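Please find the structures below.
What follows is calculated from the coordinates using simple rules that are stated; it is not laboratory data. Note that this is a predicted model, so its numbers are computed, not measured. Cβ atoms are built from the backbone, for glycine too; each structure is taken alone.
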Structure 1
Amino acid sequence: MKYIKTDIEGPVIIEPQVFGDERGYFFESFRESDFKANVADVDFVQDNESFSAKRGVLRGLHFQKGAAAQAKLVRVVKGAVQDVAVDIREGSPTYGQYLSVVLDAASHRMLYIPRGFAHGFAVLEDDTIFQYKCDNYYAPESEGAYRWNDPDIGVQWMLRPGEEILSAKDKKAPFFKD
């Protein structure tokens, strides 16, 4: 595995070594000992998967507050997304800044997002399957969100204006300054 540090302290891009031939491919997507040595000492307790039927589906920017905060290891098993992590750690030198990475089934690239980040993704291909490991259980009473198009965060989404397909909840999420 190749572990790539980012300009924001904490998130890590992970590129696995893929072995392929005429039959297909094989790669190791997670090895606890290597992950702990190269990324973070995290114990994942929950795996999630989401399916998005159409390009333009945009989920986020979501986070869990307080003791329910979650670190995530995310990847795409079919299709492609623009994955975004926003630093919401108060006192961080990169507070309010975001990281954007394309994750797709072809590259098998993954992204580790530590606790203290809001997370979202825009679906770039129809029929996309997105998986993520979490180090804490989902707690609906602790969930929070920021508006996907918040001008103070300024995410440059890889979608055409008006192409976004949002949940009712994400459409009315509060702004970062609020």
Structure 2
Amino acid sequence: MDISVFFFDLLKYTLAGLFVFFTAYFVLKSHFDTYYNLKALDYKILVAKDMLPLKLQAYERMTLFVERINPSNLMLRLHQPGMTAKEMQSLVLTEVKAEFQHNISQQLYISADAWNIIKRVKDDTIGLLNQAVGNLNPDASAVELSKLIFVKLDELEENPYDLALLVMRNDLQDL
């Protein structure tokens, strides 16, 4: 009889201990989960507060990049009297590549869609320039190159530079 009482008492205390343990575990777990979620939210708010100015600056810089490589601005800015089309091509390619390399780190702060559009605009600008030079005779002037590029831009259904700016504007509204 002593053994059965001993096992019965052991079972009572074990069940009571397990009940207290699991009650404390679930109460503390919900408390710590709530605490963790609040800390995570505070961290996200802090990161967002610090990241927003960087994102805005990146969109500003990429807007400036798109405007600077737009042939209507680029040709006027780089044109020098007496330049040949080949000299203008070399100068424009150097300028576009340098501008892109200067702003390449901004891809960390802008959306993937906006970055892909910007890369495509850069590549399209280079392609447009090379195609235009290929359509001219070897001794053509920079003025002839500029005219041909402007004609090719007018033939496009949508201006890729305006489209890139629109994508970035939409991204900023989402921010």
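For the set 1, 2, ranking by FRET efficiency 1/(1 + (r/R0)^6) of positions 9 and 137 (r between Cβ atoms, R0 = 35 Å, to 0.05) places 1 highest.
With FRET efficiency 1/(1 + (r/R0)^6) of positions 89 and 113 (r between Cβ atoms, R0 = 25 Å, to 0.05) coming out at 1.00, pick the structure among 1, 2 it was computed from. This value belongs to structure 1. Taking mean count of other Cβ atoms within 10 Å over residues 33-40 from the coordinates of each of 1, 2, which one would give 14.0? Only one of 1, 2 returns 14.0 for mean count of other Cβ atoms within 10 Å over residues 33-40, namely 1. Can you say which of 1, 2 returns 10.7 when mean projected area of the Cα convex hull in nm² is computed? It must be structure 1, since only it matches. When distance in nm of label points 7 Å out along Cα→Cβ at positions 25 and 161 is calculated for each of 1, 2, the greatest value falls to 2. Computed over structures 1, 2, Rg/Rh (Cα atoms, Kirkwood Rh), for residues 41-104 alone reaches its largest value in 2. Here helix-only ellipticity at 222 nm (-39500 (n - 2.57) for each DSSP H run of 4 or more, over all residues; to 500) was derived from just one of the structures 1, 2, and that gives -1500; the source is 1.
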